[in-house]
1. Taking 5.9 as the value of distance in nm of label points 7 Å out along Cα→Cβ at positions 49 and 545 derived from one of the structures shown (I, II), identify that structure.
2. Where does the value -11500 come from, among I, II, when helix-only ellipticity at 222 nm (-39500 (n - 2.57) for each DSSP H run of 4 or more, over all residues; to 500) is the thing being computed?
3. Assign the value 5.3, calculated as distance in nm of label points 7 Å out along Cα→Cβ at positions 153 and 297, to the correct structure from I, II.
4. For which of I, II does mean count of other Cβ atoms within 10 Å over residues 369-376, calculated from the coordinates, equal 27.5?
5. For which of I, II does distance in nm of label points 7 Å out along Cα→Cβ at positions 81 and 537, calculated from the coordinates, equal 2.9?
6. Tell me which of I, II gives 9 when you compute relative contact order in percent (Cα under 8 Å, 6 or more apart).
7. The value 14.7, 50 for Rg and Dmax of the Cα atoms in Å, for residues 161-248 alone was derived from one model only; which of I, II is it?
8. The value 3.7 for distance in nm of label points 7 Å out along Cα→Cβ at positions 281 and 473 was derived from one model only; which of I, II is it?
Structure I
Amino acid sequence: MAAFAGIVTFDDAPLDSRIEQAITAAASGPRRQRVASFRAAHGIVAQRLAAPGGLDGPQNCPKVGRPLEATQLFAADVRLDNRDELIALLGAARPPQADDADLLLATIDRFYDAGIARCLGAFAFVRWQPDRRRLLLGRDCLGHRSLFYHCGDGFVAFASTLGGLLALPRVPRQLDEIALANFLAVNLNAREQTLYRGIARVPSRCVVEIGKRGRVQRHYWSPRMGGADNRSDTDYVEEARARFDDAVLTVSRDLPRVAVSCSGGFDSSAIAATLARLGHAQSIDCYTVVPPPGSNIDVGERRYYDETDKVEALGRLHPALNLNLMSPPAPHPNESDPTRIFARSHMPYPGPTVLGAHGALYDAVAASRHPVLLSGDLGNLCLSWDGLFSIRALLREGRFRELVHELSAIARRNRRSRARTIFAEALLPGLPLWLRRTVHRLRGREPDAIERYSALNPAFIAGNDLPRQWYEQAFEAWPMPEGWNAARFRARALFDLNQVARDLKAASVDVFGYERRDPYADRRLIEFALNVPERLYRCDGIPRAFARAVFADRLPPEILNEQRRGISAAAWFQRLDVRRRDIEDEIERLETSATARRLIDIKRLKELVAAWPADGNEAQSKRGLYFGALQRALHVGHFIRWVESANA
């Protein structure tokens with residue numbers, strides 16, 4: 001990945017050699033890679049050069065008209081997945097021997113927003129046209145690459161990494177306490193706002209246009225949803241298999257050696273199985289974190305604790321897979337001292353517990369010199385969607401005979417009456433927000449009761465009137481798949497929500513040393529999945545029925561027939577328990593930071609330590625408090641102190 005950074009001016013202020021040196025240093029990143037810098041009138045951009053033998057290639061070099069006083073500047077960190085389609089679209093306008101950045105620029109020149117919408121893959125770009133004093137910033141639809149900017153007095157600074165932007169002259173690095181509070185509350189609705197005041201992100205599937213008259217942000221693409229057709233259920237299954245094969249091939253075609261973060265669930269195991277069936281990779285290394293031998297925690301009847309048997313069954317079915325099951329006994333440095341993570345990402349992680357639990361996996365992938373790690377992060381919103389809107393869909397479509405059957409099957413599975421089932425499945429999620437909140441109160445659930453999973457300071461919540469802001473943002477402490485349209489709900493989650501997670505995934509090369517890719521993030525596959533009838537996703541009361549049918553040709557029964565869900569970071573309490581004394585010390589250190597004291601309920605953290613669970617089973621019953629509230633607060637508090645020490 002070839003990160004870039006730059007500055008353009010709107011007030012004719014000179015950009016001297018010191019500014020150019022600062023931009024070059026910012027673009028080089030934490031690993032101090034080689035950089036090329038370019039000038040145009042009123043603008044400078046610098047970009048990392050691809051390492052010999054790397055995946056980036058020359059397509060990521062900035063494009064300029066001439067070395068000096070160029071007619072425009074264009075830089076792009078880009079991997080296009082549909083080169084042939086774009087070449088055919090451009091026709092005679094295609095640049096000779098076009099690389100990915102050439103194709104992206106030519107498509108923008110020819111078709112503007114509609115052209116960007118035709119580009120599939122991973123990209124972030126900046127285009128500066130000094131004659132028009134217009135800056136255009138853009139990002140791919142899933143946010144595979146990140147892009148940040150700061151609008152200053154007469155200038156705009158931008159960078160494809162947060163660290164690169166923060167290193168530029170005249171860019172502030174003060175934390176935004178409201179944004180941090182929302183992070184602690186797990187309110188991830190913000191799209192443009194980052195954790196730093198004055199720094200915005202370009203959200204996924206958006207372009208930002210900045211000129212003398214101001215700034216305009218717009219979507220350049222929206223998914224196609226709701227197209228009716230006459231395909232049979234079997235046709236949908238067959239097409240899903242073909243599209244998934246294509247998606248896996250697309251993200252792995254440049255990888256002779258493939259690494260997969262593999263669990264016992266549908267999503268990642270289907271990636272590994274498909275790679276084995278395609279047979280184009282020289283080796284397929286699967287990495288799985290499992291609990292320590294002999295440990296066992298009661299996680300309830302809807303969950304399972306250990307994925308070992310499922311991954312081993314996958315390996316028996318596909319001998320080409322090289323299984324690496326690991327159960328690291330000691331806490332990882334990411335847990336005890338995440339400073340290295342902060343220094344490379346300049347962000348905290350929404351799931352710090354998983355970050356620590358999977359630290360050994362990340363290290364093993366990097367040590368094996370894999371340039372890319374494949375994962376199935378978006379599978380649950382794509383092919384393996386659980387069909388939570390099936391009752392609502394059958395009601396809307398007037399399929400009453402099927403409705404009665406499914407209602408009875410779901411009620412039996414959940415051990416509740418059909419009346420309660422239709423209330424929970426259709427009526428409550430379809431209510432307006434204000435009425436849904438009223439129902440929660442009548443049931444004894446305070447709509448803003450985040451304290452069961454968050455240690456955000458109640459005084460900060462009240463002092464900044466956060467409940468009112470949360471209501472305006474439609475943020476709920478008791479989230480549910482609201483509305484009546486499953487495709488619209490899923491599309492918003494896939495393309496718009498949780499921009500922080502997209503930024504962090506885009507930062508993987510700097511943080512871990514390799515890129516992360518997800519076949520389920522293929523836009524063509526997503527659009528298909530959004531148009532599969534909702535009734536196919538849950539049949540006979542069984543969730544994820546469509547994925548079971550699609551992957552029946554490649555997954556073992558141990559995975560296909562499992563209706564429970566695996567538990568994230570299964571041995572989390574064992575790892576936490578070892579750190580108890582260090583946690584007490586870290587809480588004391590938080591009290592030295594005024595910002596941490598305002599944001600974090602430190603008294604509550606001390607109470608949680610004083611009421612420490614006796615064992616993993618007791619901890620599991622208090623998972624929201626210890627897995628969530630305690631560890632997230634410690635992680636964010638450590639991040640606050642790290643930023644403050646850097647600003648001192």
Structure II
Amino acid sequence: MLDGIVYLSSAKLRVYAIDGATGRVLWNFDPHEGKPVRGKQRNRGFMHWNGRIYVAAQHRLWSIDRKTGKPDMAFGGKGWIDLREDLGRPVESLNVGLTTPGVVYNDTLIIGSITSEGLPAAPGDIRSYNARTGKLQWSFHTIPHPGEFGYDTWPKDGWKYLGAANNWAGMALDVNRGLVYVPTGSAAYDFFGANRAGDNLFANTLLCLDAKTGKRKWHFQAVKHDVWDRDFPTSPVLVTVQRNGKLIDAAAQATKSGHVFVFNRETGESLFPLETRNAPPSPVAGEKLAATQVLPAKPEPFARQRLTEETLTKRTPEAARVARERFKTIRSNGQWEPPSLEGTIVFPGFDGAAEWGGQAFDPETGLFYVNSNEMAWVLRLVPRSLAGGVVRGQGIYARSCAGCHREDLGGSPPEFPSLKNLVSRMDAAALERVIVNGVGRMPAFRALGRDAIEALSAFLLRGEDKEVIVAKSDSPMDQSHTTDGYNKFLDPDGYPAITPPWGTLNAISLDTGNYAWKIPFGEHPDLADKSTGSENYGGPLVTKSGLLFIGATNFDKKFRAYDKRTGKLLWETTLPFAANATPATYEVGGKQFIVIAAGGGKSGAASGAMYFAFALP
């Protein structure tokens with residue numbers, strides 16, 4: 001909100017400027033320039049500098065005048081810059097976007113990126129651009145180049161072909177110190193890393209960089225050689241905590257595994273003890289995992305850490321029986337249990353504990369508020385043929401696509417869409433363009449070659465299983481194993497196959513590491529038990545007046561206000577769609593508003609595109 005005007009985006013990323021008091025539309029801008037929008041689009045906010053709004057759509061970062069909605073032609077010479085450039089690799093081979101805004105420091109934009117999670121993938125360089133011209137100011141290589149710190153934690157030539165280790169979740173800026181805090185994700189491919197031997201700095205790392213130069217001040221790697229998709233899912237929260245009667249400025253980083261790390265902002269020293277844990281080796285040939293990993297001793301995790309037979313669902317006798325039978329066939333030994341051919345429980349799952357909605361901190365109470373998923377997922381590796389010779393269309397699909405879209409083409413919507421009945425949504429030309437160029441988190445597969453792409457297209461659209469001849473793969477990007485998709489551990493009725501809570505809301509003192517309160521969060525309206533909690537995506541907002549506002553919950557579509565000190569529910573309303581977003585507050589004409597987006601669409605829920613503004617009395 002700037003001068004009474006709220007800037008927001010639609011489901012297809014059209015930018016709107018609206019009157020913050022009335023909701024009247026002042027202007028709108030289409031960053032796609034009228035072209036059809038391909039694939040899933042995301043936007044989690046904007047950057048602002050000197051009267052300009054910066055918004056990304058696919059690989060373009062636009063600068064638009066905030067008063068008129070017109071592109072600023074001085075930026076990149078055409079109103080936008082191409083985020084695929086400045087990465088040291090052929091532009092046409094890369095999929096790079098920006099779904100979460102970066103930060104503005106003086107007259108520069110510091111940004112991360114979203115990249116493919118399979119190979120080929122762009123490197124996750126952190127970059128700074130001149131806010132007026134779009135000229136690159138500096139880059140920090142999260143996959144270090146020769147001579148750079150951390151280079152020896154990767155294969156010798158890994159910087160040339162490996163990718164990701166990107167900042168997709170946002171970053172935090174200490175303006176006074178000129179320091180930017182950048183959490184990164186896992187390296188690609190994120191479930192099997194035989195081609196990236198080593199700890200893989202700076203993947204899964206909280207980086208502290210000099211905002212002016214991009215030089216590393218300190219770093220902490222939370223997961224070495226990640227094969228569990230344990231990226232940092234959210235930006236750190238800059239907080240001030242008490243230690244021995246003194247105030248210390250700190251950065252608090254929540255994780256998918258349900259932990260909170262708290263570091264001194266200047267030195268990187270952990271303000272709670274860290275514990276080194278032994279980690280088991282991989283049972284799969286070619287994979288070499290780190291022998292140890294590190295976790296904080298405090299606070300206690302805000303999500304359960306291991307699924308056992310005692311914590312399987314008891315919702316119905318049949319659900320319990322099916323869960324027990326399946327559980328006997330897979331591994332479940334807590335954090336760091338390696339991916340396996342029989343299947344490994346990842347708990348909390350691929351979507352966290354903490355997720356991209358972020359957390360809130362109250363300086364009055366010293367409480368850190370984090371909502372959490374408690375879902376179990378199953379990670380199963382499957383062999384992937386790299387042999388040459390005659391291959392059918394279905395075989396090409398199995399080795400290149402099934403890891404995300406599953407063997408049965410069902411996908412894991414909405415992140416990885418179903419490819420069933422694809423012919424009703426796409427013709428051959430459009431499909432082959434997507435295969436060649438990639439889209440969103442899907443990498444480009446032009447290296448398959450024309451014959452293989454046509455055979456894959458025929459299989460997906462018409463069920464034809466054409467034979468083609470392919471060469472044996474000797475690319476370091478092709479590996480011997482992939483996964484069988486993103487699979488939640490569910491009971492026969494589609495509910496989590498574990499005991500509740502399935503979602504929680506937590507208040508943690510960062511002074512002591514103790515919990516002030518913890519409650520189940522979210523409801524399944526079709527269950528009699530309303531205290532199960534549910535999956536939730538979106539973060540909290542805390543106010544000085546004593547309130548904590550949060551939407552997030554997938555199924556009940558509620559927007560709630562809690563007492564920030566006790567966790568007592570004070571108010572709630574039901575929206576047409578789930579508010580899988582983080583609320584914002586602003587003041588216009590002496591009146592305070594709370595606004596939140598309601599888009600839904602998670603876990604099979606209804607999908608919409610609405611914003612709701614509530615005025616406080």
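1. I
2. Working: I: -11500; II: -2000.
Going label by label, the one that fits is I.
3. Derived from I, not from the others.
4. That value comes from structure II.
5. For distance in nm of label points 7 Å out along Cα→Cβ at positions 81 and 537, the value 2.9 is produced by structure II.
6. Numbers: I: 16; II: 9.
Corresponding structure: II.
7. Label of the originating structure: II.
8. I
Any read-out appearing in this document is the output of simple, stated calculations on the displayed coordinates, not a laboratory observation. All figures in this text were calculated on a predicted structure; none of them were measured in a lab. Cβ atoms are built from the backbone, for glycine too; each structure is taken alone.
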